[in-house]
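In structure tokens below, several structures.
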Structure P
Amino acid sequence: MATVSTIQSETKIRVTNPATGETLAELPAATAADVQSAILRARFAQPAWNEIGPKSRARVLRRFGEILNRQRSEVAALITSEAGKPEVEALLTELIPALDSAQFCADNVEKFLRPERVKHSNPMMKTKKGYLLREPHGVIGIISPWNYPFSIPTTEVIAALAMGNAVVLKPSELTPLCALRLQVMLRQAGLPEGVLEIVIGNGSAGAALLSSEQPVDKVVFTRSVRTGKQVAQQAAAKLIPVVLELGGKDPMIVLEDADVEVASSAAVWGAFVNAGQTCLSVERCYVHRSILPQFLSACADKTGRLRMGNGSLPDIEVGPMIHERQLAIVARHVDDAVADGARVLAGGRRLTDLGPNFYAPTVITNVDHSMALMRDETFGPVLPIMPFDTEDEAVHLANDSDFGLAASIWTRDRARGEALARRIQAGTVMVNDCITGFAISEAPHGGIKSSGIGRTHGRMGLEEMVRVKYVDSDLLPRMSKVWWYGYSQVFAEQMRGFVDFLFAGRWDKRLKGGIKSAAALRRKKI
């Protein structure tokens, strides 16, 4: 692991288990010079990695998938110890998306990178063959978050590698062990040294990806809006392209014809999976007033029966939050809402008897958009529920947000739900499901407004990992072009007629233009 073994830093990154506070590791923090060295190693290794071709890279990805599948229990346990989530949740939300992504990229890399023919409709250009080439950027810098410390960096790293890039990955300082494990497994699969470098440290290490004398060629960033704006500004100064996934305040709309039993179960899972620390989690729930009492009762009852504790235990459903800082944000949002008239139906308190970072899954109502709980990203186990009376009101409430990552609509009428989805301002809208769009490798992931720019996953995610080059090859290399120098009145007449021939609306004018152009061509002297 080059990042650890070659760094002799006095500053240490302490990695702890959020459920117990136990120290898992102390790792040297990368300096700006260390980050620059990692970029240079990646840049040196990248050409050979690209040169082996998509078929060979696909073989490495398939071997990686086989290794990950064999080691899934150990990796899930590592995720649980480092991020706190139940092991079954680690398998469900981290391992399965990573495995599916490896398979998707391996299956599609050859087809995706084939030259793409560009057909020319203009008759003047029919003697040309045009095609698109997709080429790697070079070195991709990936800055990944702590909430999904394995699936997010893995899906992004795999896409970048498949396209022929090298990667410098900067994981969250709270969860670097998962990134190091990813590096080990990829090398076991045959990834050459230097093609994936890991740099461990705080925000300054991530900033060094862009501030170095020789920075990365593109950055893929997943974290907060505030830091994402800083990354975008820093990248813009050097014209480095970026992909930004900056979180969400995802709405859930429950129409009057929805199955209350199903929708309430979805709301509870969607709000509390990974202790609510999910960019796609249900952070705002809007329920038709006619079914509000039943929905509130069902959510409060199901929430009250959730089993909390250390995620390494087999029957645990909700684990700890990642850190005291994040827990404090959740507590402040809930307490401020209650002070403004909100009513807690379940939870609403810290659970210090379970460990240092536990907050009870919370169902809260009597909320409105004046509250931070309904406007700012809470990123914790809180389900705020608000009524609406009409579809138009529901759409207005859902769109009344600075964020636009994802949303969900719940109805027995799928056509109605799909029609309503067109009116929601979000990168992903799910009808009768939530969150799981992220786990579909073919589906692009990303948002609008303050939720970011660009996409990961699917074909659009692969497009982010390449530069597009257009190649134009003339089929008649010994023929002079009519538009070259030799301008004259006759040539001007020819072009006027030719423009009519191509673009005049009526067929008789087009025919007249063609005749005029041909007549002028006969008179032209080269």
Structure Q
Amino acid sequence: MISDGQQFDLVVIGGGINGAGIARDAAGRGLSVLLCEKADLGAATSSASTKLIHGGLRYLEHFEFRLVREALEEREVLLRSAPHIISPLTFILPHAPHLRPHWMIRAGLFLYDRLARRQRLHGSRAIDLSRHPAGAALQGVSKGFSYSDCWVDDSRLVVLNAMDAANRGAVVLTRSAFLSAERGDRIWRVRVAGPGRDIEVCARVLVNAAGPWVGRVLERISGISQKPTMRLVKGSHIVVDRRLPTTDAFIFQNPDRRIVFAIPYLGRYCLIGTTDVAFDDDPAAVAIDEDEIDYLIEAVNAYFAEPVCRADIVWTYSGVRPLIDDGKSQPSAVSRDYSFDVDDASGRPPLLSVLGGKITTYRKLAEQAVDRLVRYFGSVGPAWTATATLPGGDIPDGDPNAFARGLRQMRPWLPVELADRYAHAYGTLSDVLLAGASDIDGLGREVAPGLFEAELQYLVDREWARTAEDVLWRRSKLGVGMTDQAIAAVQDWLDGGSSETDLDARRRTVISHAYQ
């Protein structure tokens, strides 16, 4: 619950991966935290990634060895913390000798294997694509390499960080836009627009983790001495109706020296991305354009034996990356590193702005951000997230497939596909979702294909879901291929259309309680 004038140690603006990660880290160190997000958790950049936890092989060409090392170290940390939503993924890199010579790729992979210690991920190796199963999808190449990185459900990663923050005492407000902040001698006075009414709270420290909106947030803060600049770059993806011959992903080189990924997606699709386009418009209105679609199709068709065409596209999405403005002319060359700008104006209450970053290094970014702020609080707990699991991640042996089989053994009535999806989305929290159900009818009505009322209720009660978009595109990816009628049925249920529960009335009660 939250009331006017309530004081927090930390108010975090922005419910993307960095904001949620900072809120989690700070709450776990004993600080009182308010996280406010104007829309849904992870609704912008953090749900528009290429869904990878990776070191960034191509960053080695730009000599960003520290960033690559940190990202490679974080692969293992994150894989241990959330094995239900993060999994190892093998990449196939076809060799195109006219783009990069064999020795250069081999040297890069040698460094990639050795910059950080690996425990669960395989090292790189040369492969014969004329014999490798992945070669069946390709044309004109016979040699290549394989190496390992990780797949991640990016938007669920944001939600799980927010859940863990809330479990440790943080207040998480979604659909609650930051309005303004005024700096006093000892505290910030922060105004937030909540459902029904605005509220003002006090904070000892203010964190601006608004991603592409960092600059716009700064315009609403009084009493700051400088305003750091960022560079906005749009990245777009297409999802096509194409099943790849293996569970391996592809990384394709392009003549412009960029790379494009082609990744197995949801068991039957292929995710293709990404682009790098300078962007200076409203991040809330970002969308793929025709040139980007042409670019991605041309990139993969230089390698695929069966060409991709526009008719194959089932979904597109775009996001705006808030990158550090390092003066480089090409958007693809701009660093994916991060930095902090701390404005404490002669000992007055500090403001920390987060600049740049990538999803792989969010945990380290959050840890370092809170480390920068502890001196303003006195006694604060130590860094702790490197060895902690995220909600649902305490799966025996870190094996979600075995956990899914266990769900089926304990509940033989649970369909295999549903048990597998629950295990890979909710991990051990599947038991909470399934509590009280002794047969499939115990999950309630099937509101949309594969989506039962019990799951919808869980997502509303525990994961801040409010709309069909929240459920179908961020808490899950069930929206891909779903009919408009089924999507409308989900929204109708969330709006109180269910005859079994008065969800809308209950939801209004939950929201009003949060602001008491």
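Since every read-out is calculated from the coordinates, none of them should be taken as a lab result. Model, not experiment: these values are computed from the prediction. Cβ atoms are built from the backbone, for glycine too; each structure is taken alone.
Data table
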item	result
Percent of Cα pairs over 41 Å apart from the coordinates reads 20; which among P, Q	Q
Computed -8500 for helix-only ellipticity at 222 nm (-39500 (n - 2.57) for each DSSP H run of 4 or more, over all residues; to 500) - originating structure among P, Q	Q
FRET efficiency 1/(1 + (r/R0)^6) of positions 129 and 385 (r between Cβ atoms, R0 = 41 Å, to 0.05) - structure with the largest value, from P, Q	Q
Structure with the greatest value (metric mean count of other Cβ atoms within 10 Å over residues 137-144, set P, Q)	P
